[in-house]
Structure 1
Amino acid sequence: MTPIRRLLVLLAAVALLGGVAAGYLAWAARHAAAPVQAANGDVLRPGQLVFRTTGGRVAAVPLGNTSAAPEAEGPVCNRFSTAGGTSICLTAQPGAVATTHAVILDRAMKETRRIKLAGIPNRARMSQSGRMASWTVFVTGESYSQGGFSTWTGILDTRTGYAVTNIEDIPLTLNGRRYHAPDVNYWGVTFAADDNRFYATVATRGKTYLVEGDYGTWRARTLRENAECPSLSPDGTRLVFKKRVSADPARMWRLHLLDLATMRETPLAEPASVDDQVAWLDGRTVMYAKGPDVWSVPADGSGTPALLARGASSPVAVR
């Protein structure tokens, strides 16, 4: 390679890296959250729907009147989840390199732990007891509809303080055989009530699978193909997940219910393509972000979608 050609290649590489950095800086300017600060502990009062507003702040309204103005406000988060008096707040950190902080909050919404992660905030979930926290960040890409994305998903045991920032090395059994591949990605963890069993999505070689994980023995196995972002029902018998049904980005996913005893799946009455990990409003109804708002729909395939809260995402019912 001649000196001139070498210089041209170097300049092209610098320009490419500059474009990547500029793209992330633009994303951070749109999505970055303010530092997490202690907030009104009334946000976690039972009988409320807690969610993230379009402005990024966590807010709460009565479950019986979800169209009301927020009665209490919490910290600013990019993603939020709460259960059992413990919350996780993911915040994007501006900079040339994409980073996220997973912040753990106590019942009074005061910070107790902070973990620095690579990537852009994507999913957050607490177990029912408030012991186990999980997160997913995009290390590359900003959407599951894009090709070539990569995720890191982690789990924190808030009781012991032990954190696995990326679970991709968990021993995986796929279709009955031990599986190894460099392109394995996990996302969208949901926990069972025992704080040990969990479900998630794993992707490899262009396919996605629902996996069941065992935290104590640290292993996972696939249950079925084409299931993303699962959410376990309060009684632990059913999962709602998004299923890829089309290559059209506008109609890519359809929400489905999976009965874990029979492995029978049922499409929900929401016809729109929902790109979210749903949450359970109660034992019969799920809620999810659709556009700028939170909607709900029965989990058994009946009924019709209903608007639950305007200008909201990351919904959680506190009971």
Structure 2
Amino acid sequence: MPRKLIIDTDPGVDDAFAISLAALSEDVDLLGVTTVFGNVPLENTTRNALRVLQLCGRADVPVAAGAHRPLVHPQIARAGHVHGMDGLSGRSAALPEPERELEPGGAVGLLVSLLEAADEPVTITPIGPMTNIALLLAAHPHVKPKIDRIVLMGGGVDRGNSTAAAEFNIWSDPEAARRVLVEEDVPCVMVPLDLTYRCAVDTAWLGKLASTGPIGAALEALTPDYLASYRRALGWDGIVLHDAVAVAEAISPGILRTESYPIEVDTTFGPGRGATLVDRRLPGMRGEGEGATAQGAVQVAVDTDVNGLGEFVLGRLTRPTAAAS
């Protein structure tokens, strides 16, 4: 039976690959896509999500726009310098115009209706700031039993990217991330930078993708600004498909190896704001008092077969299950 999946996203080049990965997988029932501010403003992320789904021949998938700002404090910065000012290397308009209109009830409304209607638990994959998910769980706790797992791309164990300590998605709304990862009791898998950077793909991989047909060529054409940014970060010609790594785990549980750790999210205003503090101390050393951490545990993705994962993503993106519109 196809795995039921909802993606919450802020496209973004890697988001476009991640949405396509789910949209083109025959063993996935993509129930819906919700959008959030993040890499670029909400207007852009929403338009990009609609166009990527249209590219994949998936105008059947409902899309709803969500939060345009964080829960509490303004977003400090966006990521146009990485993804291009439109989120897709300035090439969003090259994708097909969407046939489907936005759902009128907004992201949280769509999430609630999809979860309530589901006849089995649903995986939610937030691959942008977690504002919509925090709002959903706070306002509609009755839907929590309908959520199988939340598989998120975000955080870092030993590094950040927006700051020395913080990864962009968490840094963009630390209060929302903390509410989901620390305060809620829904099973979560966190796919951090430490692993996604190890899963970077090179231009030969992108060339294979582009050679497979119109969808692959269109996705590869979205990467120039992203590639230029990651050429500086990696020191070689390649890109990091952060969000597609998380969606791969959502589609195929266990493709990433995880370990269970208590997590705290730094919501202070010091240099650690937005950091995910993963408590890797031995269990017997997690005491009470000043050295205590949150009691809840999150599954943190720590390893994978990197080559196998790259082949998994490439194989799904090049599978002839849909035609470009």
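Just so you know, all these numbers are worked out from the coordinates, no wet-lab data involved. Keep in mind that what you see is a predicted model, and the values were worked out from it rather than measured. Cβ atoms are built from the backbone, for glycine too; each structure is taken alone.
Overview of values
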item: If percent of Cα pairs over 23 Å apart is computed and equals 53, the structure in 1, 2; result: 2
item: Which of 1, 2 yields 4.6 [distance in nm of label points 7 Å out along Cα→Cβ at positions 89 and 281, calculated]; result: 2
item: Test item: helix-only ellipticity at 222 nm (-39500 (n - 2.57) for each DSSP H run of 4 or more, over all residues; to 500) calculated as -3500, pick one of 1, 2; result: 1
item: Which of 1, 2 yields 12 [relative contact order in percent (Cα under 8 Å, 6 or more apart), calculated]; result: 1
